[in-house]
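Some structures to go through are shown next.
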Structure I
Amino acid sequence: MHTVPAVSQLLDLEGQSILLTGASGNIGQGIARRLHEAGATIIAHCHRNFAAAEALIESLGRGDVVRADLRDEAAVVALFEHIRPHGVVNNAAAQHLHGLPGLSLDDWRRMQQATLDSAFLVTQQAAKSWRRQSLGGAIVNIASIEGLDPAVGHAHYASSKAGVLMFTRAAALEYGGDSIRVNAVSPGLIDRPGLGDEWPQGVERWQNRAPLGRLGVPNDVADAVLFLLSPAARWISGANLVVDGGMSAQSRW
C-alpha cells in the first residue's frame, strides 16, 4: 500500500536538495525561489555566470553553487561525486535565432549539446546515484512549446526541445522500475526585463492570441516544476505539462 500524503504535505519539499541546472537565468531564478519557498535546498548550477548563481543562493540564505560544463561527460560525472540531490531540474539550455538555410553544423551541434546532451548526462548520473543507494527520485526537464511547434529561425532550438520531450518519455520508461519519475514542463513565452522593448511585435502578437491574454512569468513555470517534483505528482511520470496561457489551444489554420 502507498501512503497518501495529507493535503498540507502535497507541495512540501522540506529536507530535500534539488539540483537546478542553468540556475542563473530568468526562469532558473524563478524556479529556485519557488522551490526554496517549498522547503527545498537549492544546488544552483552554472557554467559561466557564477556571480549571478552565487547572488541567488546568498539571497535565499541557504544552498550551494556548483559550476560545470554539462556538455562534458567527465565534468558531469565529477559533479555527482560531490552532490547527492533528491531531485533534479534540467533547465540548462541555449537559445539563439538562426535561419535554417545558413545554419552551420557547428551551430546545430552546440544547440543540441547545451540543451539535449546536458539533460541526458545529468539524468543518467542522477539515476546512477539513486540506484546505487536504492532510492527513488524526481527529474523535471524544461522543454518548450517549440518542441511541439517550430518557429522560423529556431529549427535547431525546436529540434533540441523536441528531443528533450522524447528523452523525458524514454527515461520515464526505463527508470520507472527504480521509482524514478521523469517529467517535462513546456513553457510558452515568458516575460523578462527588456523583452517588450526588444520584441514589441512578438509580445503584442502573443498577448492578442493567447487565450489567457498575457505573457507568462517565471513563477508560472516554477509552480509547474514544484508540482511535478512534489508528492502531489507521485504517480505522474513521462508527462509533459504545457504552461503557455492556452496558446497551444489556438487553431493552427
Structure II
Amino acid sequence: MKFIDSHCHLHNEIISNDEVKKLIEEDDSLLFCLIQGASEERNKELVDFVKTCDKAYGLVGLHPEDLETPEENDKVIENLKDYVKNEKIVGIGEIGLDFHFRSDNKEEQLRVFEKQLKLAAELKLPVCIHCRDAKVELYEILKRNKDNFKYGVVIHCFSENEGWAKKFIELGCYISFCGNFTFKNYDKSNVKVVPLDKLLIETDSPFLSPVPYRGQINNPTRVCVVGEAIASYLNISLEELVNQTTKNCILLYKL
C-alpha cells in the first residue's frame, strides 16, 4: 500500500525542511506528499523544496491569514503565474476564508479568494480550500463560481457536519480529513456521507498530529494513522481506503 499525504506544510520554525525531506524520502509507505503554499515567502520555499525532493509536489496560493494590503495581495497572486510554470506545482492552494482568526478583512478575503479561483480556472489547475467559521460564505462563492473550479476542488481538514458535507459534495468537492479526525471530540459521522471516490487523507503537518501523537510535531509519514482511523470507522479494509484515496489524489492533481 502507498499513501499520499494530500496536504502538508513546510515550517522551518517548527521542523526543519531537511528533516521533513529525510522523513519523506525514507518512508517506503509514502508515495507522495503535497506541500501547500500560503504567502509569498512560503510559496518560494516550497517551489525550491519540490525541485530537490522526488516524493514532493506543491501548490501555491495566498492563505487568508496571510493577507496584507490589496496591492500587496495582488502582487502575490500575480507571482503565482510564474510559480506554476514548474511542472511539480500542481494546484492553487491553500486558499480560502478564515473568519475565526481574521474577521477584520472579510471583504478582502472574499475578493482574494474569488480572484484565485478565477486564476486556477485560467491555469486549468485544481484548488485546495481552507475554511474556518466561513462555511456559508464559502458555499455561496463556490455555488456561483462552478466554472472556476471545474479542474477540481478539495476542502481540506474538513470538520463540518453531515449536512454541510453533502452540500459541498453536491458541488463536486473532494473532502479531506486529517489528524483531528482521531480526536475524541471530533464528530466522525460526517465521513459516512462522503463517497469513497471523493475522499482524501492528509496530515496538515506540522500541525494537528493524530492520536497517539497528539501534541507532538506532525509530519507527512503520519498520514497512515489518519487512514487507519477512517478505515476502522467506516469498517472497510485499510487497503481499500488507501488504494482509493491514492487514486483520487492522483486523478485530482494529475500526478
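If distance in nm of label points 7 Å out along Cα→Cβ at positions 136 and 184 comes out at 3.3 when worked out from the coordinates, which of I, II was used? Spell out each step's value before the answer.
Details: I: 2.3; II: 3.3.
Attributed to the structure labelled II.
One of I, II was used to calculate Cα extents along the principal axes in Å, giving 48, 41, 32; which? Spell out each step's value before the answer.
Details: I: 49, 41, 38; II: 48, 41, 32.
Derived from the structure labelled II.
Looking just at FRET efficiency 1/(1 + (r/R0)^6) of positions 8 and 160 (r between Cβ atoms, R0 = 30 Å, to 0.05), which of the labels I, II belongs to the structure with the highest value? Each step should come with its number before you reach the end.
Working: I: 0.20; II: 0.90.
Largest value of FRET efficiency 1/(1 + (r/R0)^6) of positions 8 and 160 (r between Cβ atoms, R0 = 30 Å, to 0.05): II.
Given that mean count of other Cβ atoms within 10 Å over residues 96-103, derived from a single structure, equals 10.9, which label among I, II identifies that structure? Working shown, then result.
Details: I: 10.9; II: 17.4.
Checking each candidate, the match is I.
Computed from the coordinates by the stated procedures, all read-outs in this text should not be read as laboratory data. As the structure is a prediction and not an experimental result, all values here were calculated from the model. Cβ atoms are built from the backbone, for glycine too; each structure is taken alone.
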